[in-house]
Structure P
Amino acid sequence: MIIDISYYNPIKDWDLVKNAVDGIIIRMGYSGYASGKCVLDNKWRLYSAAALEKGIPRGAYFFPQSVNITEAEREADFIYNELKDCSLPLGIWLDSEIADTKNKSGRADKLNKATRTQMLLIIIKKLRTYGLTCGIYASASWFISNLDMSKLQDVPLWVAQWNSTLTFKYPAQLWQYSDNGSIPGIIGRVDLDKFVKEEKVPDPELDAAVDVIACRVIKGDFGYGHDNRMLKIYELIRLRVNDILK
């Protein structure tokens, strides 16, 4: 089980949290919904350091509010400068949601679908130039109603759908399945997430071949060291492919 938290989730006992979760995604920061100024979540560095100390795998998310190219690039730079030296196996995510659900007064709340998608992609593409992979978080309905999914085919998705079954029709890496979790060591309710398992198509022939290679790796037939084994196995397969194609 993975949880996502921010300043609004007080943590009183990190040892209890460590024993209850498999990972934690922490809000790194946000852009002000009125000013657009990039700021860190008040608990980001504290929570991030505590998770690292306890050996809890981390991820980070940021709430953007850019309405033009300059602002989107500034948000990307802000994210990069804070996260460039962090180990984040659970990823970096942009929270694409409305800032003011009642009045829609957030500076990006009234963007149309095309512009909102464009702003997110500017951030994602600039982070890629820095060597960071970034995905998008939103509810299932938000993805469909407020983002151009045809533009997001190579972007990791983290979808919120508070059901017992995920029915989102697009491929997602992470699924936020509840906003009502209870985690020992954390005061109040917590969002709960998990990785989406891809259905494996049965392939007995391939499975048998992989089993043979795995057993020979264990025996040391391909030498030792990951890179050395990988090169030898690849070369073996390459030569066999060439023989078949002659």
Structure Q
Amino acid sequence: MITKLKDVSTTPLPCKICGGEAALFGVVDFAKHCSEARVRRLPLSGMPVYYRRCLSCEFLFTDAFDDWSEATFKAEIYNDGYIEVDPDYRQVRPTGNARLVHSLFGANKTELRVLDYGGGDGLLSETLRSSGFPEPRTFDPFVADFARPLEEKFDIVTCFETLEHMPDPTAGIAAIVASMKETGLVLFSTLVQPPDFEMLGVNWWYVGPRNGHVSIFSRAALVRAWRSHGYQTASFDDNLHMAFRSLPEFARHLLDQA
């Protein structure tokens, strides 16, 4: 039996992004995860996780875990069984993302300081280091070696598959922004709701509480979340995005791609 979830209320709550009315939208079992098309489904836990959707910006979220500490998240979600529900977590995703960062910014790599925010075991940073980026760093509150917040400022903050894990995305984005140089850029991924999300509802594969997917953005919610911190956003596709106050010179070539 997992740690008790927050009691659900049928009363609409304020949206975590825009403050609009967020009514109950759907419910799934805690065991639902994002890799069910690739690996086995987990046995049902019997713990219902209720999601809400904002009537204004269409942000989808659950407050079921809002009372959990980082230690509880680590024990119940980011534990030894996590790799089963996210097989690409340890190697495939970080090495692929490192190749992406190198392809986009490698021409200026000796001049750029990079932080991988929510970077897991640090493989992305290690891969960038071996390809010539000077001392890329990793921060991840759930990995002991990288859990200490960094005081320095960075030219690029990468944040792959992290925003959807944030119970408080506004505070999470604020922490990312605090790591940035004024002229820096955030390169991040999170999958926004598809056009047919109204029909799919919480059955959409990306809604997976066992993965810790507690914040599912619409495109409007994503823009609004960053704009509240003074950042513009641009999207390469439904999953890959960037955010910046003003586009830095080292990223000007990306204008034709986003």
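None of the figures in this text is laboratory data; all of them are computed from the coordinates on show. Please read all numbers here as calculations on a predicted model, not as lab measurements. Cβ atoms are built from the backbone, for glycine too; each structure is taken alone.
Details
- Taking FRET efficiency 1/(1 + (r/R0)^6) of positions 62 and 222 (r between Cβ atoms, R0 = 35 Å, to 0.05) as the criterion, the top-ranked structure out of P, Q is Q, with the highest value.
- At a computed 1.05 (Rg/Rh (Cα atoms, Kirkwood Rh)), which of P, Q: P
- A value of -6000 for helix-only ellipticity at 222 nm (-39500 (n - 2.57) for each DSSP H run of 4 or more, over all residues; to 500), calculated from one of P, Q, originates in structure Q.
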